[in-house]
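The data blocks that follow each hold one structure.
We did not get these values from a lab; they are worked out from the coordinates using the rules stated. Computed from a prediction, not measured in an experiment: that's the story for all the values here. Cβ atoms are built from the backbone, for glycine too; each structure is taken alone.
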Structure I
Amino acid sequence: MARILAIDYGSKRCGIAVTDESKIIASGLTTVNTKELLMWLKEYVAKEAVELFVVGEPKRLHGEASQTEALIQPFLESLQKSIPDIPIKRIDERFTSKMAFDTMIASGISKKKRRDKALVDQISATIILQDYLYNL
């Protein structure tokens with residue numbers, strides 16, 4: 001069975017989350033430097049069966065695209081060309097960073113670890129993936 005992989009795309013690094021093979025549980029996997037993301041994804045799908053990429057769609061409060069969307073579009077085009085057999089779905093990612101930070105507080109993660117932006121990105125990717133699974 002194949003997994004679903006979610007990406008919280010950022011200008012410096014991207015959070016990655018993945019489902020279990022049954023597509024029931026979303027778990028944070030890692031954080032990848034944005035410049036290395038495409039190569040990392042190619043290597044990952046060579047080892048693991050992935051049936052879908054879910055990529056966060058950053059929007060402003062009133063629904064218009066954020067500035068980050070201009071960075072995501074070229075990546076999506078490259079991803080589609082490089083791994084054409086895996087479809088891409090977009091999910092509204094408004095408030096995921098805030099939700100990730102709140103989750104860290106609720107989990108009792110120390111202040112020092114909460115400053116780790118990579119961990120926030122990974123948790124944000126997990127929230128994006130959970131949202132997708134919830135709305136299936």
Structure II
Amino acid sequence: MTITAVWAISSPANTHAGDGLTVTEPSGVDELVDRLAEPNTGLAALWHEQREAADPDTGMLDHDVVTAVAAGFGYLAYIDTDHDYAVLDGDPDSPPLHVDDVHFPAGSGVVVDVLAEALREFLSTARRPVAVEWREVDPG
């Protein structure tokens with residue numbers, strides 16, 4: 001199984017800075033989470049390479065998954081053809097996070113180990129992780 005992740009890097013010297021990682025083994029999730037926790041790292045878009053496209057003609061994905069690590073918390077949002085847009089039901093003390101056009105409400109951050117476990121499950125199943133609790137939110 002394979003997850004591809006890409007993210008922007010905030011850099012005054014290069015407004016188009018970014019990075020990415022392809023994860024094929026569960027141990028690669030730890031590297032991904034570590035890299036997302038680096039300073040100036042933005043929101044990562046993830047896609048699972050083994051999922052079918054929603055529209056084979058355009059290649060449009062059947063899922064939209066984003067994740068971030070900020071203020072010591074991991075954030076994850078998920079939507080697919082079977083699930084409405086949801087974020088993790090996390091630590092009530094986790095702050096809200098606004099990155100680009102994605103809003104994670106307060107209480108949707110989890111300890112980084114929980115995020116890593118959810119991402120390992122996504123890697124192995126290609127489905128929304130069930131080992132974590134979700135709450136539906138308005139994606140706007």
Open item on the list: On distance in nm of label points 7 Å out along Cα→Cβ at positions 42 and 122, which of the structures labelled I, II is highest?
Closed with: I
Task: Value 23.5, calculated as mean count of other Cβ atoms within 10 Å over residues 2-9, assigned to which of I, II - done: I
TODO: Work out mean count of other Cβ atoms within 10 Å over residues 10-17 for each of structures I, II, then name the structure with the largest result.
DONE: I
Open item on the list: Of the structures labelled I, II, one was used to calculate helix-only ellipticity at 222 nm (-39500 (n - 2.57) for each DSSP H run of 4 or more, over all residues; to 500), giving -5500. Name it.
Closed with: II
Task: relative contact order in percent (Cα under 8 Å, 6 or more apart) - highest-scoring structure of I, II - done: I
